[in-house]
Structure 1
Amino acid sequence: MSWLTPDVVQSICDYMNEHQADSVLEIVRRNGIPDAEEATLVELTLEDGVYDVGGTRVRVPWSMPLTHRAQIREELVQLAML
């Protein structure tokens, strides 16, 4: 069983959307949708984060497949800062 359970995914998505909405928006703007006005993190996989941008799903890959939970924060920070 993967450590990336539905409960873990939901918890991280909820946190990012409630407390880091500017970072979520910046990630999609820096990864192919520069004119996005709002975005929501809706899913995490071992390979990418999935965002809803105006009803369209956008996948933004991690720099490498995730192997542990702490890596998610590192990847999200890196994506928002690039």
Structure 2
Amino acid sequence: MIQSLVLFMERLKSILRENLRSIYLFGSTTLTDFQLGWSDIDVLIFTYQPPTDSEASALVTIRQRLLEEYPNNQYFGSLEGAVVYF
């Protein structure tokens, strides 16, 4: 799972670049209660500014693109997230 999360975070960094403030992982994953196929991987992404249209488009499709690139990776289908700017 760690390698999948690192790859996901690298993708987020490449999409948001200087607009990325921080990434928070929360929920069952952080409590060692994650169950593959049942749990989701909760991610909260903080940005400095609202995502641009191109950033938003890339963020909306990030999970699907990762699943297409890594069809045997079961963790990418569990990703759930939101973006908050401040």
Checklist line | Which of 1, 2 yields 2.7 [distance in nm of label points 7 Å out along Cα→Cβ at positions 15 and 31, calculated] | finding: 2
Notebook entry, point to check: Which structure, out of 1, 2, was relative contact order in percent (Cα under 8 Å, 6 or more apart) derived from, given a value of 34?
Noted result: 2
Check: With distance in nm of label points 7 Å out along Cα→Cβ at positions 23 and 55 computed per structure, which member of 1, 2 shows the largest figure?
Finding: 1
Next item on the list: Given a value of 22, 15, 10 for semi-axes √(5λ) of the Cα gyration tensor in Å, point me to the structure among 1, 2 it was derived from.
Entry: 2
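No value in this document is a laboratory result; all are computed from the given coordinates. All values derive from a computational prediction rather than experimental measurement. Cβ atoms are built from the backbone, for glycine too; each structure is taken alone.
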